[in-house]
Structure 1
Amino acid sequence: MTAGEPLQRVRIYLSERDSAEGQPLYLIALDRLRREGASGATALRGIAGFGAGHRLRTAGIADFGQQTPIIIEWLDRAERVARVLPALDELLGEALITIEDIRAYRAALRSGGPFGSRSIADVARGDIMTVPPDLPLAAALDRLARARQPLLAVVDGQRLTGILVPEDAGRFGVMPLEALAELDDAERSASLARLALRPVRDAMREPRAIYIESPLAHTVNLLIEWGLDALPVTDNEGRLVGVFGVDQALRAALDGERASGHVRNAEPPPPVSLIMQMLVPTASAGADAAAVLLQTLQSAARTVVLMNGFYPTGVVSVSEATRRVREPLRSAWIAALMGDRSPLATLAAASSSGTTADDLAAAPALIPSHASEYDAIRILIEGEKQYLVVVDSEGRLAGMVTRRGLLRALAQEG
């Protein structure tokens, strides 16, 4: 929430003797609000008052303790109130509930980190690709590669039964999906032929999903802990309603940084130099292409930065190389992507590919080491990049920053 933003105040009127599940009702209601993603709520105990009988009671009257009024006050965005409040209908029964439109003059930013008190509902992507469990795996991977999405949700009717992510392709001898997307139709069909008629259910993972009102910061930590780029999002009835991943998390952090008003961060965002990875695979721009392609497959990031002395001049990645490579090197490259690296290794050993690494490279997306993490996020999102090459004040290579590296940095700040 930011100053000047339209808000609503919800008041729920209870009695201290009201209970549910063997506990005071106001505690159950507060816990439900917390789990549903409310920004914040407080239970207040009345010390004096009167009701319909017009009898004034105070905390000093003996029988007042049996009927002490409890008011839960909850401030939040109007759209979240509309979404969360119905989830309390069954719990609260006939309790009096009021809603008022209010406007905050000043808001103090507490240590909520880059994601604040927002929930998944505020940032999740509504459209999500789905496939049935009996669809041929080859067709599902082809669809996932072409769409360049972080996951496919496997559904049986309206029930989420599993997920399929790009990394699953490797378990069945299929090349990385970023390369598969760059093949022509004939090459793609040949690469997927080994899957025969194997169905999606043979490859799908357990259906890990996140509730739509889960706190954003908590879900970012789950992505990091589980090593996933995205998670399906479900509502309170278990229905699939969207997807949340690294891209949505970075956009949410950037939107929070752009928020205006009287709310200010106590600390400036860290520079890229504190986030970047310093060990970057490099090669000479004039090196033989076969040797650099082999190096690309051997690197954890499947990326090699090409250098002219101390200065980066290009980047060879799996997708860019697949898009640019031509015969006779292309056949050896596709074989290597499918698991047989011997033809490519033979060409690399003889330095006889007839192509230089520079022929397979894209121009590097550069960022200075003193730029902030939000500068990096902005460039990645606007340029649809997966990584940025970091340079020092002289333009020399300093490191590399990736989307997941930025995500980990944001999680630590939260």
Structure 2
Amino acid sequence: MAMVKLALLAAVAVAALACGGSSGGAPTTGSTIILGAPLGLTGSLTKESILTQQGYNLWQDWINERGGIVVNGVKHPVTIKYYDDTSNANQSAVLMQKLITEDKANFLLGPYGSAATATDAAIAEQNEIPMVEANGAAQSIFNQGYKYTFGVLSPANKYLQGVIDMAATLSPKPATIAMLSADDNFSLEVAEGVNTYAATKGLNVVLYKKYKNGATNLSAEVQAAKASNADIVLNSGHLQEAIAINKAAKEQKVNAKIFAYSVGPSTPDFITALGKDADYVYGGSQWTPQVKYTPAFYLTVADYVTAYKAKYPGLGDPDYHVAESTAACLALQRAIENAKSLDPKKVRDALAALDVTVFFGQVKFDSRGINIYKPMVVEQIQNGAHHTVFPDSVADAKPQYPTPAWDQR
């Protein structure tokens, strides 16, 4: 009788393995986790949105190569569902709701830009589904009392503070700033951060001029900056605006000691559009390949750069939009693992309690859901290449200062 029982048990074990079961505690394969992400794959924010998608896809490849996210011994493969929101914040919210209602997204990844992130955050809150985002830095998003939106990036007011800190160390020390800004929430928060912070470093903002978000004819604004004779010309806006300002500065022979822009210089498209005229421009950056973080999981900084170049050959190093987007996925992954559940409320609670360092830096959220704990760095374009120039602890080059006059380049 005992022999019969052993034979039956052996048969059951073989059948279980044949049906996808496991022995020795190895994870089984469970349901696919669906993540939803509306992105501006067409329209004015296409370049930045594609970088965001690259960062998401890098992580998706990596996690699925390992079988998926492990929850209670079960590996769940991941699918990211994208829709094109045409760079329109209201359309982004409509599509986010569609991802939840029709596509049954388990969790949400943010769009590109603070405007779309703000509208999408309202949808996440209404549906009580966590959204982890990497490209909406305006603190106004996080001042609404929302409980389901988490941003892995440093907030907007920090974007150009590193440039101010760097300027205070240079000789001869610059004294005055012309601050140009688009009128969207993110850009205004960056500009207000400069206006508040500059005085603490002995710098004086002599011009603060706003323009319509998305404008590319900025000759009048640049003319005002030239008339101010400021040592530093700063712009708070996005890629296309930064390109337009740099072109106008050359046309009008604006010879400031420093040109620095909140968004644009770190992207490969900035150099492609401007060629040698991109040289000497600074930008605040959420991340560069020179940062020195020891990750708790996933890839090292060097391995991340290698993985990016293997998937996207010919594009150079990943910029910070790519890196922060991958970091958003890592935060969500670790929260799901810590929650040991796919229940959105339990994952939300795990996100709120998260404190982990990855290749991108520390990911930890304050009570509003924004990451105030990770510092920014400063990049400068030198001879057509990005270099980290501040702080000294991560710099791979010295600032090329002062910027030569246009007719001396």
Structure 3
Amino acid sequence: MLKNAILSATSASADRILAHRRHLHLHPEPSYQETATGRYVSQALADMGIAHSTGWCAKRGAAGIVAEIPGREPSTRRVALRADMDALPIQEIDRPHASSVPGWMHACGHDAHTACLLGAAEVLSATRDAWTGTVQLIFQPGEECLPGGASLMVAEGALSADAPTGGPGAGATPVDAIVGQHVYPQLDAGIVGFRSGPYMAAADEILIRIVGKGGHAALPHRTADPVIAAAHVLTALQTVVSRSCNPTQPAVLTFGKIAGGHVRNVIPDEVILDGTLRTYDEATADTLRATIHRVAESTAAALGCRAEVDLAIGYPPVVNAPELTARCRKQAEALLGADKVVDLPMRMTGEDFSFYQKVVPGCFYRLGTGGEGRGCRAGLHTAEFDIDEAALHTGTAMMAWLAATEHEG
């Protein structure tokens, strides 16, 4: 029985999966600099005898990898599984398995994603006589920052059927579907969550430079104070969503960084506002982008300054293909039990998995990693974040199981 074979192979691989996660957690690398990580993954695949190509996103200094595992009747259907590999610029708290790289850690669980996909590769390879079709594995760099490693992988042909052997530039028929998972500390280890249709928001990056005329703090009448202008611009921008967006459309505009000035008695020449816009609807996004420009520029001008708005359009929204997601959820219940599968709410965070979904049907689900250990309930992108490593078994089995059973769909 395929289910028993998958679970048995996952248990047999448990020590190696844990070792993968611990190694990757110890050696995090920034976005588009995942060269050592890429070498590690490539060697692990080679040790398993799994065909793969390297050199993906090499022009950005990264080391993406695409691999394939054929089952019985390999030409019948091809499903891709994806894991991201980059880390975040966060100093991890002190603990025995903490990052060895000062100022960098896997605070978003990409080490677990990669470890689970390596585990799934081992499980699928061991059970290849029990399922049909071919599984394509995508180890992706640069999820954490624009332009998004997924967009580069897609542009270079990573979804093409000949990508694992042809390398970057492949252009044959694309895979039939793609599945990805992401750690989720709000759910206990052993539980997974799904949402069909729109799930995660589009994410734009906004940098506003307020340019004025600096001078002595005691002589403000001789300046065009960008600090005051920035304060008014920031306040005025809080009306953008509430007064320009249809109340039925989810949207968030947040500025998390303000930078300007060096000392208390000098008015600076400029102030920088750095923020993000999150939306689900393209028409809403277009309206809000235009409104941000208008409000920032007119408000700054009213105070004798100039606003230069640099708005980088980021990741599209994550929209899970309904039919694929329904099948994945049904198979998750078959593997774990209906009580271990939950519905997810929409969320305003972003994910570059959406670039794959613009090409082929995709399902992006959540892997529960919450537990009682230190940091296992902490939020993503925090120094305290950690996972209950029991989730590695669930994540590995789920990825292998969904790929193997999707060939039956």
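Where is FRET efficiency 1/(1 + (r/R0)^6) of positions 149 and 333 (r between Cβ atoms, R0 = 25 Å, to 0.05) largest, in which of 1, 2, 3?
On the way: 1: 0.50; 2: 0.90; 3: 0.20.
The structure with the largest value is 2.
Check the numbers for distance in nm of label points 7 Å out along Cα→Cβ at positions 37 and 229 across 1, 2, 3 and tell me which is largest.
Numbers: 1: 2.3; 2: 4.9; 3: 4.0.
Largest value of distance in nm of label points 7 Å out along Cα→Cβ at positions 37 and 229: 2.
Quick note: the coordinates plus some simple rules give every number you see, no bench work behind them. Predicted model, so just to flag it, every value in this text is computed and none were measured. Cβ atoms are built from the backbone, for glycine too; each structure is taken alone.
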